[in-house]
Structure formats: structure tokens, C-alpha cells
Structure P
């Protein structure tokens, strides 16, 4: 008894083509997942860096500080990481206001993860 050649199933060529298509699709999906993870990590760093900058500005406001026109920097820890901030205080056309620019980057990195600009009002009694 001979079997019918077209009794069902796939030929080896058809299986190989299907596997090739699946491999290409999986490679594309893997690339998209990797990009998504990288984007999520970058966004997390930017959000935490923004919090560091906002905390620095809030500290100045809570202490009713009237900082000198200068550049200062410091380090802090937030969300399990170390961050370096640079604060630049600039005069404004209004003597009662000072512009404060704060840049934050992860420790040991030159890349700024976040920048924040705020204004401080001269506290009463400050010279």
C-alpha cells in the first residue's frame, strides 16, 4: 500500500519558512521590549532627578534663603541612587527676585538628567 503524497501535514520547506518568519517576528518583538525597558529606565531617572531639583528649591524656600549670586553644588541620595546637583543663582531685573537654576545628574555622569528654574523672593529683613 502506497500512501497518498498529499495526505496532510507540512513539507520540510514549509516548516523552515514558517520558522524563519517566526524568528524574524521574535527578533522584532525582542528589540521593541528592549527599547521599552531603556525608555522606562530613562524616564525613571529623569523623574527622580526632577524630584532632587524640586527638593533643593523647596529647601531654599522653606529656609527663607536669599542665596548669594553664585554657583554651588552638592550631592544627595534619592531612590537608592546618588545624585549630583549644581545650583546657579542669577540676578533678575527685579531686585526682590533671584533666579535659581538647578541641574541634576546621576553621580559620575556628565549628562544632566533634569534641570529646573525657579524664583526666590527676598525675605523681609534680608539685605
Structure Q
């Protein structure tokens, strides 16, 4: 089986050399998403709730490009610029996984691309 590269106009464009997502053996592995608005490339970075919401919308749009939705997500990794944003990020994150949430790792990192507040990557089943 060969890997399939995923591209969606409704999610932020990948700046080479990576893809928005790849599918292998009926599993989608999505690159980390940050709060870029796909249409403008503008980064939503005014507060963690808005940044998390835009990031989750980007993930949802990427999934939708393959006929999937948030219930297909089996694992996420959340990278936070500030661990003190964890509670507010979690409030928004929970809106997208109201039942049977995926496994998750959340951690603070020294820096994210474009000084983003949050980056989230996912693994989803087809």
C-alpha cells in the first residue's frame, strides 16, 4: 500500500517540505495545525480560546476533505506556548469532542511556528 498525500484548500497550506496530512493503511496522520485562517494566511493569536478554536476548525476542515469528522480522531497531541493556557484551551477543545474523546498528550514547548499559542496534530481512522 502506498501513502496518499492529503491537501485541502480549507486548511492552512503546507509550507514545503511537509504535507497537510498523509494517509496510510486507512489511518490519517495530520501535520500540526496552528491558528492560520486558510483564506488569508492571518494567524489568530489574540488569545488561547480563539487560537484553539481556529486550530480545531482547521483540523475539522482537513478531516472533512476526506469525508471524515472529529469522531474519527483517535489521538491528538497539543503543544502549548504557555502551560498556563491549558484550562482555557481544554474548554474549547472539549467542544469538539463532546463524547468519547480521543487519546491525548498536551505539553508546553519553548516556541511554536510564527510564535503561535497552540499547535495540534491528530491521527484519525478512515
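Read-outs throughout are calculated quantities, based only on the coordinates presented, and are distinct from any laboratory measurement. Quantities reported herein were computed from a predicted structural model and do not represent experimental measurements. Cβ atoms are built from the backbone, for glycine too; each structure is taken alone.
Quick one: relative contact order in percent (Cα under 8 Å, 6 or more apart) came out at 20 when computed from one of P, Q, so which one is it? Corresponding structure: P. Looking at distance in nm of label points 7 Å out along Cα→Cβ at positions 22 and 110, point out which structure of P, Q has the largest value. Largest one: structure P. Tell me which structure, out of P, Q, gives -7000 once helix-only ellipticity at 222 nm (-39500 (n - 2.57) for each DSSP H run of 4 or more, over all residues; to 500) is calculated. The value was obtained from structure Q.
Suppose mean count of other Cβ atoms within 10 Å over residues 54-61 works out to 21.6; of P, Q, which structure was it derived from? Label of the originating structure: Q. Each of P, Q could give Kirkwood radius over Cα pairs in Å, but the derived value 14.5 comes from Q. Looking across P, Q, the calculation of FRET efficiency 1/(1 + (r/R0)^6) of positions 30 and 94 (r between Cβ atoms, R0 = 30 Å, to 0.05) that yields 0.05 traces back to P.
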